[in-house]
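Just so it is clear, none of the values below were taken in a lab; they were calculated from the coordinates. Note that the structure is a prediction, hence the values are computed from the model and not measured. Cβ atoms are built from the backbone, for glycine too; each structure is taken alone.
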Structure I
Amino acid sequence: MTPFKCLPLILVIAGGLSLSVQAEIEYTGSAALEQRYYLQDALYPQQSRDDLSVYFAPEIYTSFNDGSDSVLFRGFYRLDQRDQERTHGDIRELMWSHVGDDWEVKTGIGKVFWGQTESLHLVDIINQTDAIESIDGEDKLGQPMLAVSLYKDWGNFTAFALPYFRERTFSGVDGRLRGIVPIDTDNVLYESQDEEKSLDWALRWQHTLGDWEVGLSYFEGTSREPDFVPGLNAQNEVVIRPYYAQIEQFGLDVLTIVDAWLFKLEAIQRQSATQDYWAMVGGFEYTSVGVLGSGYDIGWLMEYQYDDRQELANSAAQNDVMFGARWALNDFDGTSILVGMVQDLDNSGVRSGFVEASSRINDHWKWRLDAYLFSSDEPTEPSYTFRRDDYMQFSLEYYF
C-alpha cells in the first residue's frame, strides 16, 4: 500500500503536556471493466446475450496508538448495463480493530471467511452471499458485527455478535442466471419476529496441530440461505418470496499436508424448525512441481459433495464430484489457469464446468477470464434454470 496522507493527532493534557501521534492513512483499491457474453439465446424475452459493467472498489486503512488500533474501509459499487438489480453498492468492510497482547476486538462492518475446500464452502456462514456478482458464491456482503478473539497456545477462539441481517441479492427480470418466476426481494419473509434485526451469534475455534489445521464453529441465528415461497405481488403477479429461517449450525473444517498432497474437509450439521440435516465436501489437491522439466506447476483437484436432503436441498451439491486442474506458470506476472467440472452422480446429464484464468499486465493492470458452462436435462435440478446461461467474461482490472 502507498501512504496517502499523514495526520498528526494532538492530545492536550492538563498542565500543558501534549502528545503527538502520527496516523498514516493508506489509500488503495481497484476498478474494472467487465464484458460478459452468453453463448446461447436467453430463455426469457427481457434478457440479452451480452452485458457490460464496471465496478469501483476503494480501500482506506489507517493505524494509530503504536499500531494497537486500526480502521479499515472497503467499499464497492457496480454499474451494470442491463440489470438494475446488479447496479448496486455496498460497504464490504468498515472495521475498527484494537489488538492486545493475546486478544483482539473488532467492531463495525466486517468480512469473515471460514473453510478449506475449493468447490463449496459449507462452514462459511458469517457473511451473506452477493449472488448477483458471480455464480460461484465467492462475493460477500459486509456484515455488521462485534468480534472478540483470544490467541492462546491451545488455539485461536473468536466470539461474534451479529446484530443485523443482510438479505441475499438476486438478478432482476432483465438479468441472466435466474428462474422463470422473479424473486421478490421487496417482500421477504422471516421466521423471527425481529426480522432483519434479530441478533445472531457465532463461535469459532481454530488451531494447528502438527500438519493439521482444524476449525470448529457454531452459529445460531438467521439462515444465510433462503427457502423460496410462491406468492403474489401488488400487481397480482406470481412471484417467489425469500424465506429466512432460524437455524443452528455446527461446523468442522480440516486441512492437512502430506508431501505434495493437500487433504481438505468441510462438514456441517444444521437444525431448524422444519428439518435437520448434515452435509459435507471433501477431497484432495496434488501438486506436480516442474512438469516435464519445465517451470510450470499443475495441481490436480478432486472433491466430493454430499447433502443428505437429496432432492429437497436448495443447493445442486447433493451427490456430486468435482474434478479440476490448476496450472501455475510461475512467471513474473503470476499467470494461472483453473479448469474444473462438477458432475452429478445421480443424473448423468447434469453437470457444470468452469474456467478461471488471470495474469498481470504490469504493476497496475491485470486481465481476467472467467467462463461457466451448465448442462441439465432434469427439470427438478436447481441448475436446470441455468441451462441456457453459459457465459464467458473478460475483465480488465486496474489497481491503485
Structure II
Amino acid sequence: MTNDPESLRERAARALLAARDRTRALTTCVDDHDLTAQHSPLMSPLVWDLAHIGNQEEQWLLRAVGKRDALRPDIDSVYDAFEHPRAERPSLPLLPPAEAHGYVADVRSRVLDVLESSPLHGAPLLDSGFAFGMIAQHEQQHDETMLITHQLRRGPAALTAPEPPRTADGPLPAEVLVPAGPFTMGTSTEPWALDNERPAHRRLLPAFLIDTTPVSNGAYLDFIGDGGYDEPRWWSPEGWDHIREHRLQAPLFWCHEGGQWLRRRFGVTEPVPPDEPVLHVSWYEADAYARWAGRRLPTEEEWEKAARHDPAGGRSRRCPGFAAFPYREYSEVFFGGPYKVLRGGSFAVDPVACRGTFRNWDLPVRRQIFAGFRTARDADTAGA
C-alpha cells in the first residue's frame, strides 16, 4: 500500500463509504418494528447495531483522531458492547430508528471532514490511516452480525441477491499437501491489520494435508445419514453433552420433510444444495464430522500456512511480542479460554475484513454464524 496521503485518504473514504452502503441496505429493508425487535437472544436488535456503529465511529474518529467535542457522550454506556450482553440490549434506552439513522449520518459527515484534514502519519492511530481502516472493518463486522440477525429473523424475505456465478473449472483434488518447514505467521507490514494479527513471527510445522475446498452439504449429509449424531465415539465429551441436551440432529435452519432435507435462508425455504459449503454447524459438529471422516480440524497455524505460504518462494503471501492496540477488549477478552478461533471468510465478509492473517472468534456452541470448515490430517498418516 502506498503511503501517499491522498491515496490513503481515497482508500479510507472508499472503505468507509462501502461499509455505510451495506449498513444502509441492511437497516432500510425492514420496518421500524423489525429494527427494534430482538429476533434472537443471541443477537442485538438491528437498531442497536446501527447506533453502536455510529458511536464507535464518533469515539475513535471524531474524538480520538479529530479532537472534536463529543456529540452524544450520554449514549456511550448504552452502546458499550462489553458492558451490556446482547440478551439485555432490548431493555436499554436505545435511540429510535429515525434518531439512530440521523445520528450515524451526522457522525459520518463530520468524520469525512476529519479525514480530509488528517495528516495520516505521526501517531499510531493515524499512520497509514489505521483508525479509519479499523472503523471500516468494525462496521463491516457489524454488518455481518446484522446479516446473521436477518437470517434468524422470521417472516417474508427482506433481502435478495443474485445467485453466485458457477465456476467453469474442472474437478479439484480432494486435498493438498502442505510441506514441512517454517513459515511467517501474522504480519508486521499490513497497515490496517488489527492487534491480534501482529507481529509477524516464524512457525515451524510438520507436513500435513488439508481439504482443497470446505466440506460440502452433500458430504455432511453423508455424516447425518450414517448416524453421525447418534454415535458418541465421534464426539468430544462436551460436544456429545451439548447435542444431547439440545437434541441436535442437523445444521441450524435445516429440517427433514417429505423425504428430503430443506433449509431456510433469509426467509426462503429450499432444498439443501449438495455442492455448497455446509454452514451453521458448531465447532463441536465440525469436530465430530472430521473424526467420522478419519480426519481432524486444522490448527490455526496450519490454516494460515495453507492460505498464505508460497512453497516456490518460501514466503508468506500478503504470539511473540503481541500488544493490545488501540484497546484491550477486542483481543484480550476473546482469544483463549472457552473461545475458538475463526479464520477465513465467507459470502458475508467484506474484503476489508478478509485477509490471510485476519482472526475472529466465537464459542464452540455457536451455529448462527456464516462459517464453514475444512478438515486436515497428518502427512505421516497418509503415506505422503
Structure III
Amino acid sequence: MVQPVVKQFNATHDNIRLKYVKQVDNPGTAANLRNAIAAGKGVPCLVQPFGQVPAAAAEGLLTDVTTYVQPYVRKGVFNKASLPSAQAGGKYFGVPGGFQPTFMMINRAVYDRYDIEVPTTWDEVISAGKQLKKHGVYVMNMAGEDPSTLENLVRQAGGTWYQIKDGAWEVDFLSPESLKAADVVQQLVDNGLVANQTYSDKPALINYFDSGRMVSLVTQTWQLGSYENDFVKSVGDWQPVDLPQFAGAEKFTTFANGAAEFVPVGCDHPEEAVEVSVWKATAKDAIDATYDEKTGAYAWPGAVPDPSRWVDSAVPEKLFGTHRAEAKGVIQRSVSAAQDSWMVGPNYTGVFSELQDQWARVATGSLSMRQLLEHMQEFTVKDLRSKNIDVAGD
C-alpha cells in the first residue's frame, strides 16, 4: 500500500515530490542499490528495508542521518521500541518504520474441551502441553527450518547475540537470556509437546492448524486476516491472549521486531528524505491512506506510540468469535510492553543459515539446545574473524 501513501503526500506537500519505483524482491532491491551507489548516480533517497540496518551500514550502503532523526525522537513521535531497528553503533542510518505487536492466539474450544487453563507463562505452556499430549494434541508448532521460536524467546528475555563493544563485535550465544530461552525450547522438545509442521507447504500447514491438533500460535496482527480466510473448521474457536511470560518476570514484556526505512549513501537530500519517511510512518493522513477496502484494514502503524484508533480494523470479524472484543486490549498491551534489545551482526545472513541447520537437529531431538548455542558461538566468532571483522577480546 505504498502508492496511495505517495499520492497522499504529493497531494498535501508542495516543497517535496515523491516518486515510487517498485522493486521485484529484496535481493533485487539490494542489487539495484549497490549498483546505483557504485555508479554514483541514480541513488534513491529512501529504500524500503531488504535487511537489517547494522549489516547494511557496515557494508557502506547507508548514510548517517542522526542529526535529522533526533529532533523527531525528542518530540516523541515514535514508539520507543521502534527506535533500535534504525540504529547501528548508537547512530541512525534510517527512519524507524515500526513493528507488529506480538501475542498468542489459542484454540479455546480445544482448551475447554479438555478443561485446560489458559497459559500465562511459558512454564504453564509446557504444563498445558503435557495435558494436551494425553489427547493427541500439540500445544505449539516448531518448524524444523524456522528458528524464530528461539530468536523470539531471546528477544522477550531482553537478550541479543551481537553487541558492539569499543568498536568491535561482541558475540554471546550463551548469555543468561539465551539460556533461559533455550530451557523453554528444550522442555518443549524433550517432552514431545510440539509439532514440526513445515512452512514450505502452506496449504498443509493451514489445514493442520485448522484441525485442532495444534492449539497455540504466537502471532502478529498482519497474520490475522489470512487465518480468518484460511480456517474453515476452527474459525470462531480462537481466542487472543497475552504473550506468555517467563516465570518470575518483574514486568509484562513482549518483543519488538522492528524495521527501518533506509537512507542510502549518495542521497542528495537526506534531510528531506527523513522528513518524508517520518511522515509516512507517523502521520495520521499517511496511515489513513493505507486503508484497503477489500480487507477493511490499514497497514499496521507500528511506529507510533499510540495506535489505538487503528486497532479495531486490524481484528477480523469472525476469527475470534465471542472473544473478538478481547483482541484490542491484548494488542494494546503488547504494544505498550514491547522492547527491542536485538542487534544483528554484519555476518548474520550466513549465521542464520547455519542456525537453521542446527535448529533442524534440535527439532528432531538429535541435538541439545546447549550444543546448538555452543556451536553457534564458535561458528559466529570464527566467521567474523575470517571476514577480517573485529571481534571483542581479540
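Quick one: helix-only ellipticity at 222 nm (-39500 (n - 2.57) for each DSSP H run of 4 or more, over all residues; to 500) came out at 0 when computed from one of I, II, III, so which one is it?
Details: I: 0; II: -10500; III: -13000.
For helix-only ellipticity at 222 nm (-39500 (n - 2.57) for each DSSP H run of 4 or more, over all residues; to 500), the value 0 is produced by structure I.
Given a value of 3.7 for distance in nm of label points 7 Å out along Cα→Cβ at positions 77 and 341, point me to the structure among I, II, III it was derived from.
II
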